[in-house]
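Take a look at the structures below.
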Structure I
């Protein structure tokens, strides 16, 4: 079991409504709902952050996937969904595959 820490925070009424609505929809308690929303929000934040870094050429697909905590294939789908075109040539891609083997 992971060690938990207490964090007291004042939440805006709109955020509390989201937490309560999620708890009702998922039939879970508000604490679990809040944790899930934080987890999903963090994941989306990281995807957005690493898509921008990839777009700027400051981070590779594999490093982006690692930092977000998803597979390279999932990150490639995120890149595609964001409409980002790769600057990598087919030769560079093949060389990368060769090095992976």
Structure II
């Protein structure tokens, strides 16, 4: 949780499940090859209080995501925020200023 990166890609699946949500997406690497990422989010109840619904993300949506990456380098981590195609920012964690 001490390191944050931005990934940009296409949503392939959004699991609105307890105890945590998951966002799966394809993110192009430096060579332009799509890599599969799995990002954990807060619970549906918590996200709902922050304006999310089970329909906030759909397969095919292009998003930017602030992620606390996994320490072992695998393609995953914990979502901090998502910027939708229209520029709206959806926060996964309590927002206390710029990321």
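Using mean count of other Cβ atoms within 10 Å over residues 10-17 for the comparison, can you identify which of I, II gives the largest number?
Top value of mean count of other Cβ atoms within 10 Å over residues 10-17 goes to structure II.
Matching task: 12.5, 39 is the computed value of Rg and Dmax of the Cα atoms in Å, for residues 2-49 alone. Pick the structure from I, II.
Working: I: 11.8, 32; II: 12.5, 39.
Only one of I, II returns 12.5, 39 for Rg and Dmax of the Cα atoms in Å, for residues 2-49 alone, namely II.
Quick check on the output: 2.5 is distance in nm of label points 7 Å out along Cα→Cβ at positions 42 and 74, derived from one of I, II. Which one produced it?
II
Taking percent of Cα pairs over 16 Å apart as the quantity of interest, name the structure among I, II where it is greatest.
I
Match the computed value 14.2 of mean count of other Cβ atoms within 10 Å over residues 18-25 to one of the structures I, II, and report its label.
The read-out comes from structure I.
Given a computed value of 14.2, 43 for Rg and Dmax of the Cα atoms in Å, for residues 26-65 alone, which structure among I, II does it belong to?
The structure behind it is I.
Thinking of I, II, which structure, once distance in nm of label points 7 Å out along Cα→Cβ at positions 34 and 58 is computed, gives back 1.8?
Attributed to the structure labelled II.
Determine which structure produced the value -22000 for helix-only ellipticity at 222 nm (-39500 (n - 2.57) for each DSSP H run of 4 or more, over all residues; to 500), calculated from the coordinates; the candidates are I, II.
Matching structure: I.
Taking relative contact order in percent (Cα under 8 Å, 6 or more apart) as the quantity of interest, name the structure among I, II where it is greatest.
Details: I: 14; II: 28.
The maximum falls on structure II.
Just so you know, all these numbers are worked out from the coordinates, no wet-lab data involved. As the structure is a computational prediction, the values presented were derived from the model and not from experiment. Cβ atoms are built from the backbone, for glycine too; each structure is taken alone.
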